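Asks: Given below, in the form of structure tokens, are the structures.
No value in this document is a laboratory result; all are computed from the given coordinates. Values in this document were obtained by computation on a predicted structure and should not be read as measured data. Cβ atoms are built from the backbone, for glycine too; each structure is taken alone.
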Structure I
Amino acid sequence: MRLPGHLRSIVVLLGLFACAGVVAHEDEEAIVAETIDELLEAINDVLEEHDTPGVAIAIVNEDGPEYIGALGKANVENDIAADADTLFRIGSTSKMFVALAVLQLVEEGRLSLDDRLADLAPEIEFENPWEETHPVRVVHLLEHTTGWDDIHLPEYAHNDPTPATLKEGLDYHPHSRRSRWQPGTRTSYCNAGPPVAAYIVQKVTGQDFEDYVQQNFFTSLGMSGASYRRSEAVQERGATLYTNGEPVEYWHILMRPSGAINASAADMARFLQLFLGRGTVDGVQYVAAESIDRMEIATTTDGARAGLEVGYGLNNYTSRHEHWVYQSHNGGVEGGLTEFAYLPDANRGYAFMINSGSGAAYLEISKLIRNYQTRDLEEPEIPAAVPITGTEPNIEGLYHPINSRQQVGYFMDRVLGVSRLSMQEGELIRKPLVGGEASEYLPAGDGKFRSPDSGRVVIAQTTDPLVGPVVHMGTLVYRPVSPLVAYGQLTIALLWLVSIVTSFMYFVVWGVRKWRGKVPAGPSTRIRVWPLLAGVSIVAFAVLFAVGMGDVFNRLGKPTAISVAVMLASVVFAVFAVLSAWTAFRERNAEMNRVNYWYCTTSSGLHLVVAVYLAWFGIIGIQTWT
């Protein structure tokens with residue numbers, strides 16, 4: 001359960017459009033450990049390199065646990081070593097238990113994945129403009145296809161140790177639960193869906209959801225330390241989480257079913273065995289094999305119906321490593337990251353949890369374990385490419401994503417997320433317009449394309465009911481965009497960035513001349529001042545946001561001096577942008593250096609265009625606490 005990426009991205013608003021100049025570095029030679037000892041040694045090196053205190057690891061194969069243990073420290077200050085029973089936060093991996101609980105009730109005939117939310121729980125507030133024809137159903141809550149925004153910052157920032165009940169959590173800030181498109185057409189990751197599904201479980205069974213999971217999974221599976229709350233065991237054996245080397249306060253997550261579980265390596269080994277055993281562990285059947293199969297496939301998007309073979313199933317998604325496709329779910333809280341993954345056909349899987357927010361450490365450990373687990377597997381046979389006949393819809397062109405995790409982040413996605421698709425020598429080539437490397441795909445017929453590594457269909461052309469022809473690429477949905485719009489946005493953004501930087505440099509020149517009386521008062525000064533102030537205000541906005549992100553919940557999740565200042569800085573930028581453009585127009589005939597006039601006018605025009613763009617997408621006047 002991690003903070004939406006767009007909140008962190010706004011911090012670097014001024015630098016967003018300079019990404020085209022980022023140089024990609026080649027990966028270092030992959031390490032493939034041949035033994036558990038070699039693997040642990042390599043993981044320990046990663047911990048040291050990335051200042052990550054500790055990691056808990058569970059590795060399981062068809063014979064049972066291969067390794068259960070931990071490396072490093074559970075608590076640095078008290079020099080407490082991590083071990084197999086140390087409890088870590090597993091974040092969004094918690095969502096898998098919601099799907100399992102729902103599927104148990106489905107097997108008992110007490111619930112259906114196709115049941116309507118409005119019928120099961122009319123007291124849960126949500127808005128769906130297409131409810132009559134495309135209602136929100138239970139399956140949409142688990143496959144993240146409701147079309148809802150991810151939960152908003154106040155819901156993330158809620159940190160009451162009481163804690164709130166599940167119903168109180170859902171009632172706290174329901175404004176994010178509004179469908180932006182017809183449910184069951186596009187995926188968009190949303191931390192509100194699983195808690196609503198958990199509430200339905202609670203209502204159907206008459207039992208507190210967390211008690212239901214404790215009874216039907218934690219206790220019976222032997223996950224002795226697992227808990228949704230800060231239990232006595234968590235207080236005694238819980239790992240301290242760290243961000244930038246500093247301990248993080250325990251986060252009493254409001255939407256607990258989405259990300260609150262504490263678990264140890266020993267607990268996660270048992271959980272892995274549930275999936276490798278296709279719902280059965282030690283002869284006890286928790287869910288049918290068919291239910292595990294259903295968890296692993298996505299069905300409720302237009303892309304899935306068009307033939308995609310990857311995506312987000314029932315709180316269980318596909319994740320490729322080289323030639324192999326894992327079923328998995330990762331998770332993150334402030335100061336902690338988790339990955340849970342398994343290969344159904346190879347009967348092996350793993351889980352690891354680190355007590356730091358180091359994405360680099362997370363990715364390297366994941367790669368090391370996956371390299372180890374797949375070292376002796378035969379590569380899958382890849383179906384041959386299907387020749388393009390010319391009868392398929394033309395897929396070539398520029399595309400931008402249209403299913404942002406939160407709608408407020410769409411203003412960045414439509415600029416930075418553009419990709420070009422082109423056919424070259426019988427293959428589809430995808431190249432991001434801003435940074436990134438090109439990827440190749442093999443035609444599979446009927447507007448579908450396969451990964452040349454895994455053989456899975458990962459791209460499918462289809463028609464969205466709201467916007468027309470689209471391309472589904474995994475969980476992303478792309479809409480065609482004209483070259484004029486795609487390149488025009490980037491050009492304006494880059495010119496705007498240049499104008500801000502050069503306006504500061506220019507001020508050093510004319511500011512000194514003004515102080516020495518060389519620049520007259522009046523039009524010649526006014527036309528310089530307003531674009532400069534617009535640039536200062538947008539930089540202030542970015543700096544204030546960055547400061548707020550240092551303690552995002554307490555500084556941005558509530559109306560504080562920082563969050564209010566962020567809002568005011570965005571408004572001030574818009575005001576200065578308008579004043580800049582108005583001054584340039586009003587003083588168009590005034591006597592002054594024409595180079596100076598056109599430079600300032602261009603800068604003013606860019607500020608105005610960007611201000612209108614940001615206002616259109618709700619960034620001007622943004623209230624992070626609402």
Structure II
Amino acid sequence: MRRRGRTSAILGAILALAALVYWPGTRGGFMLDDYPNIVLNPALHIHRLTPETLLQAAFSERSGLLRRPLSMASFALDYYANGLDPRPMKRVNLAIHLLNGLLVFLLVRLILAVFARARNQNAPSEKLRDAVALMVTAAWLLAPINLTSVLYVVQRMTSLAATFTLLGLIAWLAGRERLYTGRGRRRGLLLLAFAAVVATPLALLAKEIGALTLLYALVLEWALYGFRRADRHLDWGIVAYFLAFLVLPGILGLAWVLPGILAPSAWAARPFSLGERLLTEGRVLWHYLAWSLVPNPYALSLYHDDFPISTGLFSPWTSLPAWAGIAALTGAGFALRRRAPLFGLGILWFLAGQVLTAGFIPLELVFEHRQYLPTLGLFLGLFATLLLATPRMRLARAAWLGVAAFVALSTAALALRAQTWSNPLLYYLSAATDHPRSPRATYGYGRELAILANANPALAPKAYAALERAARVPGQSINPESSMILLSSWLGKPVKSRWYQEMERSLARRRIPNAQDVSALFALVRCATRATNPCRLDPRRMRAVFAAALANPYPNRDIMAIHGNYQLNVLHRADRAVQTFSALVRLAPRRALYHYDLGVALAAGGRFQAARSELATLKRLDRAGLERPLIRRLSHLIHRLDPSHAAKTTSLPPADS
């Protein structure tokens with residue numbers, strides 16, 4: 001009891017240290033994908049806590065295959081409690097991270113207990129196993145690479161999915177051990193069922209990365225049990241379990257997503273092809289390894305969009321050797337099962353965590369939050385093997401000192417990163433300094449200065465200079481020019497025609513606009529449709545900018561929707577907006593928002609019968625009441641504008657582009 005109390009006290013101290021180190025960073029602001037998912041997502045901004053509003057908020061995310069309803073519902077609850085204040089949201093993220101730290105300790109403790117049972121006479125003591133589990137937990141909780149999963153608000157999706165994955169793995173391992181030893185077989189089956197039919201779906205509903213839950217379990221099964229029963233015969237029940245809950249769903253899921261992934265339009269907005277992505281990811285994995293095991297805060301960043309793309313097997317020359325090294329690492333993971341099972345487990349766990357994000361799905365190339373759970377495999381494999389394989393006192397002391405020194409360095413690096421994240425301007429200055437060729441980092445610094453210059457015009461020259469520098473970075477979006485136009489509008493300064501021309505040229509050079517181009521156009525139109533002090537955009541220049549943005553073989557639906565909004569609410573050309581939204585409806589006939597936008601444009605143009613037809617389509621598309629706000633708004637608008645009704649008015653709501 002005394003030893004367990006001491007273990008609990010040390011674990012509590014580690015959790016408290018993690019909270020203390022992270023706390024300054026919770027004072028920071030929103031970043032990158034926080035804006036489209038949280039800040040600019042009206043469905044998330046609930047003022048009444050009802051099942052209907054919560055359900056609509058939960059399914060307001062459209063980028064994920066399953067729409068990540070658990071994560072989105074949690075953001076809606078944050079907004080209901082505190083409004084658009086990022087600090088409470090970051091503190092909730094920190095609480096989730098600390099909970100995950102506790103779950104990591106329990107999981108590692110279980111893994112080491114199974115390992116000890118298999119070792120029989122040479123088994124490490126429970127006291128030693130607890131000490132190793134504490135050290136692995138501390139390394140994971142305080143790893144600098146995991147910071148973006150905590151302080152980057154929207155990546156609660158990653159950490160919340162990890163919560164359910166860890167719960168599922170703890171249940172799976174506890175159940176598997178009961179089946180193996182024959183103690184509590186019925187409870188063991190229930191625990192395995194919980195992992196497959198409760199924990200995994202919950203993880204998936206937080207983020208698609210939750211699909212890896214049972215793949216991690218497969219790694220544990222291979223390393224610790226080898227698909228065998230205690231009598232060393234093959235356990236066909238476990239084989240059937242993985243076939244039913246992992247292999248078959250994996251095949252069905254692949255068949256579902258593969259046609260979309262292989263379509264040319266899926267890669268049109270990326271600056272790389274499928275082959276280039278696969279070649280590049282081999283090099284990316286080695287960087288993930290280095291960033292995880294060498295706590296260097298200057299190499300880490302939210303933005304790695306300056307990572308060079310592999311265009312051939314030897315371009316750069318490390319492309320093929322990187323994948324050869326990954327193949328050798330994989331082989332080592334399998335080969336070390338008997339001699340160093342924990343080390344082999346750690347390698348395969350790390351590689352299993354890359355299956356979705358380093359494969360053929362057209363995601364961006366590099367993000368640190370993708371390593372949130374994979375890093376656990378590295379720390380478990382390295383530190384547990386090292387600390388349990390040094391029985392001689394002098395070597396044991398050196399090993400413990402070495403691992404403790406690593407954790408101390410990680411803590412210092414994490415504290416430095418958290419302090420930088422506490423101030424948006426400081427963060428962007430640091431990011432732009434460390435990554436001067438990153439389009440997002442350099443633009444972010446200029447944008448932050450522009451926001452400050454809106455309140456303090458004395459900062460305007462610095463903001464313009466930073467945005468001009470950002471505009472010259474290779475691969476930059478039209479965000480710098482868009483921000484300079486917005487800043488000039490805010491300050492009442494003349495807008496340079498060169499900025500429009502640069503946007504037009506930049507969009508014409510690219511095969512298709514990227515997500516940052518879309519956000520830049522959205523910001524311009526949003527400013528132009530403000531009720532007070534709207535931006536005055538040059539109609540002729542904007543027409544040329546939109547023409548360049550839409551002149552590509554794969555029409556960008558978001559830009560088309562923004563263009564329709566501009567035509568309707570800025571140019572007041574309902575006829576043109578109807579044409580634009582009609583084209584969108586033809587491209588995506590089951591997207592309710594496009595039918596709503598078309599209905600608004602039709603009503604604005606006096607075509608009320610056609611608007612009612614779109615209203616009827618909206619009602620048919622309504623699933624579980626998710627489209628009721630759009631139905632109510634369009635119905636109310638038609639009622640107000642139709643001359644047959646007495647309550648006629650000429651005010652128009654903006655289309656929800």
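Asks: Determine which structure produced the value 2.3 for distance in nm of label points 7 Å out along Cα→Cβ at positions 90 and 474, calculated from the coordinates; the candidates are I, II.
Replies: On the way: I: 2.3; II: 3.4.
Label of the originating structure: I.
Asks: Out of I, II, which one gives 16.0 for mean count of other Cβ atoms within 10 Å over residues 458-465 as computed from the coordinates? Please list the in-between numbers first.
Replies: Details: I: 20.4; II: 16.0.
For mean count of other Cβ atoms within 10 Å over residues 458-465, the value 16.0 is produced by structure II.
Asks: If helix-only ellipticity at 222 nm (-39500 (n - 2.57) for each DSSP H run of 4 or more, over all residues; to 500) is calculated from each of I, II, which structure is the one that comes out at -20500?
Replies: On the way: I: -12000; II: -20500.
Matching structure: II.
Asks: Can you tell which of I, II yields 7.2 when distance in nm of label points 7 Å out along Cα→Cβ at positions 202 and 594 is derived from it? Don't jump to the answer; show the numbers that get you there.
Replies: On the way: I: 7.2; II: 3.7.
Working through the options, I get structure I.
Asks: Here semi-axes √(5λ) of the Cα gyration tensor in Å has been calculated and equals 45, 29, 26, so which of I, II was it run on?
Replies: The correct label is I.
Asks: I have 17.5 for mean count of other Cβ atoms within 10 Å over residues 218-225, calculated from one of the structures I, II. Which structure is it?
Replies: Only structure I yields this read-out.
Asks: Continuing with this model, one more query. Matching task: 4.8 is the computed value of distance in nm of label points 7 Å out along Cα→Cβ at positions 58 and 298. Pick the structure from I, II.
Replies: Values: I: 2.6; II: 4.8.
Checking each candidate, the match is II.
Asks: Computing mean count of other Cβ atoms within 10 Å over residues 378-385 for each of I, II, which one ends up highest?
Replies: II
Asks: Which of the displayed structures (I, II) returns the greatest value of percent of Cα pairs over 17 Å apart, for residues 466-561 alone on calculation? Intermediate results must be reported in sequence, preceding the final value.
Replies: Details: I: 71; II: 46.
Top value of percent of Cα pairs over 17 Å apart, for residues 466-561 alone goes to structure I.
Asks: Let me ask something else about it. Quick one: relative contact order in percent (Cα under 8 Å, 6 or more apart) came out at 16 when computed from one of I, II, so which one is it?
Replies: Derived from the structure labelled I.
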